[in-house]
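Take a look at these structures.
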Structure 1
Amino acid sequence: MKKILLTGGNGFIGKNILESYLAEKYEITAPRSFELNLADTDSVDEYFKNKSFDVVLHAAAKPGHRNAKDRTNLFYSNMRMFENLVRHKDKFGKFVNFGSGAIYDQSKNITLAKEADICKNMPADEHGFCKYCEQKCIEKLENFVDLNIFGIFGKYEDWEIRFISNAVCKCIFNLPVTLRQNRRFSYIFVEDLFPVLEFFIENDVKYSSYNVTGNEPADLLQLAKTVVEICNPDNDIKVAQDGYGLDYTGDNSRLRAEFCSMAFTPFNTAIEKLYDYYSKNKDLIDIELLKTDK
């Protein structure tokens with residue numbers, strides 16, 4: 001049984017990994033911050049003194065989204081966590097970094113971006129620039145790989161701001177589903193990420209960077225209609241601005257060329273699963289927070 005170090009185990013993706021079949025297939029260690037403070041070099045050095053792993057899944061990050069409590073020192077914090085782990089690359093075999101589609105620069109249209117496009121634009125935002133710098137480091141590191149994850153959705157995500165979960169929760173409480181503007185987005189259901197991670201854990205790959213997206217971009221307005229149809233057919237949808245906003249879509253052909261059996265849960269099925277989860281956990285949702293769009 002391979003030994004996996006999972007950082008960010010208390011986050012959205014980390015929690016889902018720990019409840020997935022991966023936790024049965026592998027010996028996953030997911031230390032809390034009081035056990036391993038990734039931003040503290042001494043803490044990381046001490047942690048690795050008597051430990052080694054087959055794979056590191058690096059999902060930890062200081063968030064920079066609009067609902068984050070503290071967005072100061074974002075670049076410094078995330079790069080320091082990354083570099084503190086890189087310092088101990090002799091203590092693990094592989095390193096899988098949870099990157100972002102923001103690496104392609106969200107201030108511009110990102111339309112079916114390919115990995116070869118990464119250097120065409122320098123991300124204008126701090127989050128994207130941080131992911132860009134991590135990737136430039138990973139290019140020079142053996143057995144390191146960066147996963148450019150665009151939109152990912154599922155239980156445990158921040159339903160206040162994440163579109164699909166927010167829409168499902170609004171339907172449950174008979175609130176209109178709202179969009180600032182329609183956009184084309186690349187999504188992946190969190191459960192579909194698990195076999196992708198298993199592929200990278202088990203196989204040597206050709207490149208240092210891979211887009212992790214569904215096969216086809218999603219239209220947010222169409223997604224909203226699907227959510228309403230499944231969760232509350234009488235619900236309203238309100239779009240603040242006509243037309244389309246910037247695309248945020250990626251091309252996954254590089255990954256599909258190596259991981260031929262990659263499959264995706266249909267949006268209908270994924271949304272039904274989310275609806276079932278939130279319906280059973282309504283006590284976790286503050287309806288007052290749903291009434292204000294962030």
Structure 2
Amino acid sequence: MAQVNLPTELLRTFVTVIEVKSYTHAATLLGRTQPAISLQMKRLEDLVGQPLIVRTGRDVTLTERGQSLIGHARQILRLNDIAVSQFEGGTTDSTLRIGLPVDYGVRMLQSCITRIVQKNPNIKTEIRCDLSRNLIEGLRKDELDITIGPYPGGDQQFLHRYWLEKPIWVAAKGMTFLEYDELPLVAHPYGCVYRDRMTEALEHVERRWRIAFSSPGIGSVQQAILDGIGVSCLTGPTMLEGLAQLPTGPKLPELEPLHIGLFYRQTRLGQNGHHVVNEIETTLEAALA
């Protein structure tokens with residue numbers, strides 16, 4: 001059987017259609033007609049021998065085979081764009097819109113972005129800190145170009161790569177709260193993945209709980225734990241001196257791992273965007289090693 005080569009223009013059309021969820025919008029972004037976009041998708045599906053996209057009315061979703069290909073397609077386009085950028089003169093003046101999570105390593109990631117800008121003053125950034133679910137929604141609304149943070153898993157629309165990290169129960173050193181009938185929790189507002197992990201685990205073992213302190217900022221959450229207001233769950237990048245890991249048991253069940261995702265819009269990235277993604281990926285690799 002002859003080796004099948006996947007043309008980058010077909011992969012770019014595939015990724016763009018999935019990112020914008022529209023053949024018409026993809027055609028506008030790529031400077032083509034809608035029939036041309038449909039034809040390119042048909043050519044790609046013929047090459048791989050499998051349907052990749054399902055269209056139901058205006059809704060565009062990936063098939064199981066499409067989910068398998070989308071990650072590889074992003075990687076191929078990324079390498080292509082980085083290679084081509086070596087032969088291009090000058091850089092783009094566009095601003096990179098970056099979303100940083102308040103619930104996962106914001107200090108670490110903010111320092112990473114600061115280092116990038118200091119080393120590359122031509123890169124203009126606009127940084128937004130928010131809950132991870134709001135950042136991913138901002139990516140869908142084309143309000144952001146790159147974002148990082150915990151997510152439930154399974155989202156392939158903008159996902160570049162993900163890592164698994166195990167959250168742990170923590171409290172101020174010397175405190176456990178295990179004797180409390182109703183466990184006081186320190187958490188981010190409703191919708192935070194960390195909060196969901198805690199409440200779901202406690203409800204599974206029928207352990208009573210209440211929200212004793214809630215804040216969208218990780219600094220406020222960390223301080224509340226240090227002040228002895230209650231227990232919470234954190235990961236390595238958000239641990240502080242003065243906090244201690246609590247042992248799991250009947251009253252503090254194991255917490256399910258978190259998906260930490262790195263997401264971006266291929267259609268908005270450009271040369272500078274690929275550089276930023278590389279630096280963020282390196283930072284996350286070091287933190288999670």
Structure 3
Amino acid sequence: MPGREPLSPSEILELSTEEADALLDRLEREVPVSPPLVALPARPFSEALVFGDTHGDWRSTQRVVVRFRASVDDRILLGLGDYVDRAPDDCEQGSVANALYLLGLVARYPDRVVLVKGNHELNRWVGVLPHDLPEEVDLLWGPDDNRYERIASLLERGPYAAVSPSGVYFAHGGFPKVAHVKEWKSLFAASDEDLTLDVGWGECGASRAHHGVVQPFEEADLVRFLQQSGTRLFVRGHDPDLAGRWVFGHRCLTLHTSRTYERFGGVLMARVPLDRAVETAAEVRIERLAPGAD
């Protein structure tokens with residue numbers, strides 16, 4: 001059964017300390033803990049609305065959610081991670097508002113909202129810079145490490161990756177890199193540290209910018225993984241300079257849904273079919289979110 005209506009970002013930013021603690025209490029009761037790899041259902045949903053890194057840009061998040069809720073019984077909403085840090089100037093304390101708004105949607109629709117973890121949600125495993133979330137929590141509700149830890153723990157409840165029945169693999173950065181494996185899903189039984197590095201921090205070799213945390217994957221690595229997993233396409237976030245571009249033989253698409261990185265490829269989302277096999281990139285529809293359109 002769906003939960004209660006989530007608070008809007010603007011409502012979250014107006015919460016008192018006591019109200020914020022009560023919201024965290026409720027989310028801790030209602031947000032499910034996902035397995036490392038989530039299998040998206042085929043029915044009754046016809047498509048997944050997929051958004052990339054929002055980085056505290058709750059205004060862009062709301063534009064995606066408007067589309068999701070226009071036909072909520074027919075769609076899954078899937079985020080590719082990095083919901084916090086680097087918020088645009090008109091989204092002050094945007095990391096807090098964006099994170100709690102999205103977590104509220106998970107509580108409301110636990111069977112149809114999936115928040116894959118990005119490297120910024122995995123800061124407690126491998127540190128990221130900038131990491132604005134702790135300071136934003138303190139600015140809103142006073143110094144209290146416990147509130148930050150509670151939000152971070154809730155974000156960590158999301159999966160590392162998801163796979164659709166239509167043959168698409170979704171993750172923030174990459175995939176477990178093993179040359180030969182009989183059962184590919186067993187790769188997601190690795191330690192959290194391994195998954196954090198390979199999946200949360202994985203970088204595409206087609207990108208010009210590298211963090212240097214892990215070795216970027218190349219086309220041959222991706223082809224091997226897709227063959228192992230029985231999937232055909234990889235949809236991801238993480239590398240803003242690849243936003244909106246299919247690379248590696250039209251097998252790999254990077255999405256960003258934050259105005260912070262709008263200059264690279266726009267503020268993007270994608271529609272991925274769930275009710276039929278997705279054989280080629282042409283079947284994934286990329287949409288640009290026009291500011292002020294909703």
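Where a number appears in this text, it was derived from the coordinates with a stated rule and is not lab data. This one's a predicted model, so the numbers in the text were calculated from it and none came from an experiment. Cβ atoms are built from the backbone, for glycine too; each structure is taken alone.
Here volume of the Cα convex hull per residue in Å³, for residues 134-181 alone is compared for structures 1, 2, 3. The highest value is that of 2.
Given 0.05 as the derived value for FRET efficiency 1/(1 + (r/R0)^6) of positions 78 and 206 (r between Cβ atoms, R0 = 30 Å, to 0.05), which of the supplied structures 1, 2, 3 does it correspond to? Going through each structure in turn, the value belongs to 2.
Can you spot which of 1, 2, 3 the value 2.2 was calculated from, given it is distance in nm of label points 7 Å out along Cα→Cβ at positions 174 and 198? It traces back to 2.
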